[in-house]
Structure 1
Amino acid sequence: MAVGRAVVGSHTGGIPEVVIGGKTGLLVPPGDAQALAGAMATLLRNPVRRRKMGHAGQERAIREFSLQGALVELQELYEELLQAKRVSS
């Protein structure tokens, strides 16, 4: 996802927390080789959809899972806390 590619993953463990099915990639049932092949074929046949998913995945990876994204979230938290302190003072 971080390099802008649509991904195919299994709907197990923490993968669905990272991959948003239908938006940043495709999720298939674990152990289902036919579903995996079908999902891969779907992306291969649909370059526009593949590019959109890749772009959405890259944005999500940067926003949610990068150092830059974590710093932005931390800054927003500090700003909220400072604002709350100003209001209560």
Structure 2
Amino acid sequence: MIKENSYFDGNVKSLGFQQQGESMTVGVMAPGEYTFATDAPEKMTVIKGSLTIKRTSDQQWLTFHSGESFAVDGHSSFDLQVSQATAYLCEFL
């Protein structure tokens, strides 16, 4: 089953699905600044575009481009700066 998600007044949209027992979402973020909270650890992969992030443990902002991934701890949050429409894959670990 595919689950539709919409956040931040429709500026972030994703489709949730499961594959071989693993949960993940694939989505698109419009330009803007966002803060996400996590329940489980996540692996985020930028499909197209770039994401500038700051996790609670980071001292400075880090930018990830197409094909690059980053991990986020469970029960934490992270800030995102999106300068252009960006597609991503989020895997729940």
Structure 3
Amino acid sequence: LTGPNFIDWYRQLRIVLSIEDKLNYLEQTIHPAPVAHAGQQVAPEILAAYSAWIKGSKEIAGLMLMTMEPEIQRNLEPLHAHEMLKELKT
């Protein structure tokens, strides 16, 4: 991504993520971490699903960052995939 080529970059990114069945990381926000109510525990499968979502989002964010010019990378580096895309669209 160089800035002016956003439309082509975005189309190519969607193609790659579609093949890998990972478009959901672009289209959905990250929900807050699960928190147990007093005296209870969060179910292990809920924690595992949340951890898997965070890991997947980081992988997609890394892929996105690797395809950007350094200046754009620096501005977006702390964001997750969905947040990056939202920022780029503004």
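Which of 1, 2, 3 yields 3.6 for distance in nm of label points 7 Å out along Cα→Cβ at positions 51 and 75, as computed?
Attributed to the structure labelled 3.
Hey, mean count of other Cβ atoms within 10 Å over residues 19-26 derived from one of 1, 2, 3 reads 18.2; which structure?
1
Given that Rg and Dmax of the Cα atoms in Å, derived from a single structure, equals 17.8, 62, which label among 1, 2, 3 identifies that structure?
Checking each candidate, the match is 1.
Where a number appears in this text, it was derived from the coordinates with a stated rule and is not lab data. Keep in mind that what you see is a predicted model, and the values were worked out from it rather than measured. Cβ atoms are built from the backbone, for glycine too; each structure is taken alone.
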